[in-house]
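Dropping the structures in below, format is structure tokens.
Computed from the coordinates by the stated procedures, all read-outs in this text should not be read as laboratory data. Everything numeric in this text was worked out from a predicted model, so none of it was measured. Cβ atoms are built from the backbone, for glycine too; each structure is taken alone.
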Structure I
């Protein structure tokens, strides 16, 4: 039988995670006059393709 974990005494905090490659690809699209939410941006092993 599995006992529930008592996490009442554990610290509570907020964690923010971001995909850095995708973030910088989106930021890099703006100076090229490409709307990052409307364009298809593909990040492949350091190569960024925008369609």
Structure II
């Protein structure tokens, strides 16, 4: 996916993975979740649009 969509995909994936860990450990604040959610939503939209093609 990085080759097709760009390096930002890796950042989005890392943000999602971190939030998964931080949420269950209780380490994140609302602000952290909101920032990561923006990145993950972009990733999901891009992948979904490619799957529909």
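To which of I, II does the computed value 24, 11, 9 (semi-axes √(5λ) of the Cα gyration tensor in Å) belong?
Answer for the origin of the read-out: II.
For relative contact order in percent (Cα under 8 Å, 6 or more apart), the calculated result is 23, so let me know which of I, II that is. Before the final figure, lay out the partial values.
Values: I: 23; II: 37.
So the calculation was done on I.
Match the computed value -28000 of helix-only ellipticity at 222 nm (-39500 (n - 2.57) for each DSSP H run of 4 or more, over all residues; to 500) to one of the structures I, II, and report its label.
Structure II accounts for this read-out.
From I, II, which structure was distance in nm of label points 7 Å out along Cα→Cβ at positions 2 and 18 = 3.4 calculated on? Display every interim value, and only then the final one.
Details: I: 3.4; II: 1.6.
Label of the originating structure: I.
Out of I, II, choose the structure whose coordinates give FRET efficiency 1/(1 + (r/R0)^6) of positions 10 and 34 (r between Cβ atoms, R0 = 41 Å, to 0.05) equal to 1.00 when calculated.
Of the structures listed, the value fits II.
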